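Any read-out appearing in this document is the output of simple, stated calculations on the displayed coordinates, not a laboratory observation. Treat the numbers as computed from the prediction; the structure is a model and nothing was measured. Cβ atoms are built from the backbone, for glycine too; each structure is taken alone.
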Structure 1
Amino acid sequence: MKIVKQLRKILVEQSVVVLFLFYFVVCLLFVPKFANMENLLNIVVQSSDLIILSCGMTFVFLNGGMDFSITAVLALTSVIGAKILTSSQPVVLAISEAILAMLAIGLMIGCINGFSVTKLKIPSFIATMATQLIFSGIALTMTQSNTIGGIPASFNLIAQGKILGIPAPILVTVVIVFVSYCLLHSMVYGKRVFSVGTSHMVSTISGLPVKRTICSLFLLSSLYAVIAGILMTARLGAGVPSLGKDMMMDVVAAVVVGGTSVSGGEGGIPGSVIGAILVVMLNNSLNLLGIDWYYIMVAKGGLILIVSVYAILKKSSGREVAIWTKKSS
């Protein structure tokens, strides 16, 4: 009986880990070429962008919010960075200016989102959808939908280079995950984020800086999008005005599958990281099987639906157990 209880506890509390391991084993057994070291490394490298974006989105989700503008941050920073990098100034100066400009643009968009949500009282999904449309449109207008090539090879090393034999994007991602985990799970700031996400009213009564905390979440989300944009631009070696346009669903899927509640106050970084790798692994395995992209979209939608239903059932089950315990006592 104790073994059964332990297994049940693992399935409930570590469902994303169980799902990840189950799908990984299925892929090893039934997907041709999946187990190749080259393919597995490719999955890890491809996961880096999604993990970084998912970590940023996790902060926003913990407040019960949404940030659609991350795709606009990717696109606009890529274009602005590429324009500066392809200017006639010295390479070192161009790289420095490009990175600073990309960071400034991302933080500006994050500030606009935070101001719109906290001061103007606009729901986050509307505010960020507006900024997504505005700044994506600006990126397309600036380039007339054309890609900007000719980026210096020294900048591309940010994503294409290796340190001690390890691809640079993996190392950057590890640092981002570590910092995010410390912020959210080991510092006072993280406790404040969970408190605000659970109840704005209680947090306000408790004297917590609710508005400032919410603004910081959108700033973090935009900052992480800039970092992902730098890596993606360096990997492609070009400024792309439509960069990341199809990534939004993958980011949401990763965070939801990772166990972060869309209503806020519940979730964390480890789940989002595993969720991001699972989504990339799903894309990779179905591609290796030669399945068309629209069936892959169906599979992702099904995965989100199943996980969401499971989360609702788990919460309902926990509530029923609590009521039953209270009655028994």
Structure 2
Amino acid sequence: MAKAQFPDEQRDDGSFARQQDAFRDLVTADGSSGYRAAAGRYHLYVSLACPWAHRTIIVRKIKGLEDAIGMSVVDPIRDDRGWAFRDVPGATPDGANGFSYLSEAYLASDPRYHGRVTVPVLWDTQTRRIVSNSDDDIMRMFETQFDAVASVPGLDLYPAAHRAEIDELNARIYETVNDGVYQAGFATSQAAYEKAAFRIFETLDRLDRRLATRRYLFGPEPVETDWRLFVTLVRFDAVYVGHFKCNLRRIADYPNLSGYLRDLYQIDGIAGTVNFDHIKRHYYVTHDDINPTRIVPIGPAQDLRAPHGRAELVPGA
């Protein structure tokens, strides 16, 4: 059996099975959960390289929560000590606790914690513990519970009319695309790799057809599903095609997905959340079982600011 990136998350058949999130408390607008939404109380720990963290960064940005929720950015290079706060371009010190490593937040919350330390993390400065390390929960909390302290409270990324379909498509995209690229990239057997890789492109093909008749996945405005997909699409050609061997097709080869990616990237504020230096250095340097030379490729050349031609699409149902 080939060497696994995360041995505790590798099955005997060579497939990758991601660990469950350890902290799943919720922040609510009324405080009924024990954690009340309030400006200045919570702090977000992220990596600009990580797609799971990137989702929460985007929602924090477009909901106008940057003044209400602080944020610290780790070094993209994760070593055997885990995610670290270092003085490198694009990273920041820990603005909430002065920690050197994100693992300190985990151990402060649960001294017996032995799982993998992941991003994002939502930290409560009042109780001095992690509220959540679930990107799904953090996104949804930012979307729905912080309107009183958001500068764009009217932005609805989880519209009631589409919630059942949003949840269904979220699940499909997560399993076959968002996590699918990792299932392919971290596979340690040919069969496990091929199963994951083919599923990725089956879903991308379906999404490309869906986007032929509507600007975004649910019509004329993006919802949370679009942003959940975006964070994988924006990394796909730069990292997943080569590093994770997801090379049946590039996003650039899809007529609708490629324009859709550029469309989302060009929404005000989004380009500033994308850091290709952090993305490429994290994957190519950190995953030394996959890339033992740690050489970071110079490409691909791509222009995400090129015209996308999607503004005139019929919204669709």
Structure 3
Amino acid sequence: MREHISFPLCARTLGTYGGWEGVRRELSRLGCQGLEGIWAGEDFPGGLPAGLVTGYHLTFFSDWLDLYREDRAALEEKFGTVDNVRRFYGGADRETLLALYRADLERAAALGPDYVVFHVSDVSVEESYTYRWRHSHREVLDAAAEMVNTLLDGRDWPFTFLLENQWWPGFTFTNPALTGRLLERVHYGRKGILLDTGHLMNTNPALRTQAEGVAYIRKMLERHGSLTKMVRGVHLHQSLSGAYVERSTGALPPDLPEDPIEQYSLNYGHILRIDQHRPWTDRAILGALEALDPAYLTHEVLDGDPAVQCALLHGGAVS
């Protein structure tokens, strides 16, 4: 199993490590072998060592389905005007979205990673607060598969394509029939699942402890049976945000700005309170990982020191 840390490929992130040698030192400290990179909206920092980025997380819009469908009424309901749609997405049609992904796939291919990761979900600002969904899981899955086929068909891309679960409408890894439907509809031969443990926990707001989280993850693995063989990678972190979800969803906040761009800025903090990205400290998660035996594992820790979680995996070797 190859271990990574999640890494926005930008000058600001690189500067926090003091350059690429600092990144290598941090990887050594953590017992990791490489980076799962993600484009940060700017040119990659110079001097990026070859082979350091062995995983790549594709760019994404959390709210994309209405743009892909070119549903003008839905877009104007959410953004007010077509100009606001263009401000947010860079355009107002399906090709805008496809062009964004094509460019990022080319960036990924140039780096030569073993795999890329693709989110399969759709959620608007309003839905993230109300938890009342505009689109069904099946609608999102089918449109995502169609878009992936449009992007990947007819070319021999040099990586495995992994589909990541979320807790919004789309791929949640809670329904084996829908998981199988998604995998069947994606044509690309070198495909698989990127199982995000924190996202899976977010599908069950009743969870209150890591032990309950592990039990729930194992329940979903058992439910999926032979489909678990398609799990090639894991984003490892834990999220116990159920109490926040129960008190902070169901209605729009009274201070939500009118400007749709400002809404997304405010919404980001709300999402981070749901999707906590904290390190695991309960060793029970190791049994679930052993059952999966993924080829790739990314320590996707945003709140806390990833060394805590790395030490858990390495038997306390990381200080």
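Overview of values
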quantity	calculated
Which entry (1, 2, 3) yields the derived value -9500 for helix-only ellipticity at 222 nm (-39500 (n - 2.57) for each DSSP H run of 4 or more, over all residues; to 500)	2
Distance in nm of label points 7 Å out along Cα→Cβ at positions 96 and 112 - structure with the largest value, from 1, 2, 3	3
Structure from which 5.2 was derived, distance in nm of label points 7 Å out along Cα→Cβ at positions 40 and 88, options 1, 2, 3	1
Ranking 1, 2, 3 by FRET efficiency 1/(1 + (r/R0)^6) of positions 56 and 208 (r between Cβ atoms, R0 = 25 Å, to 0.05), the structure that comes out highest	1
Among 1, 2, 3, which structure scores highest (criterion: Kirkwood radius over Cα pairs in Å, for residues 152-295 alone)	1
Entry that produces 4.0 once distance in nm of label points 7 Å out along Cα→Cβ at positions 72 and 176 is calculated, selected from 1, 2, 3	2
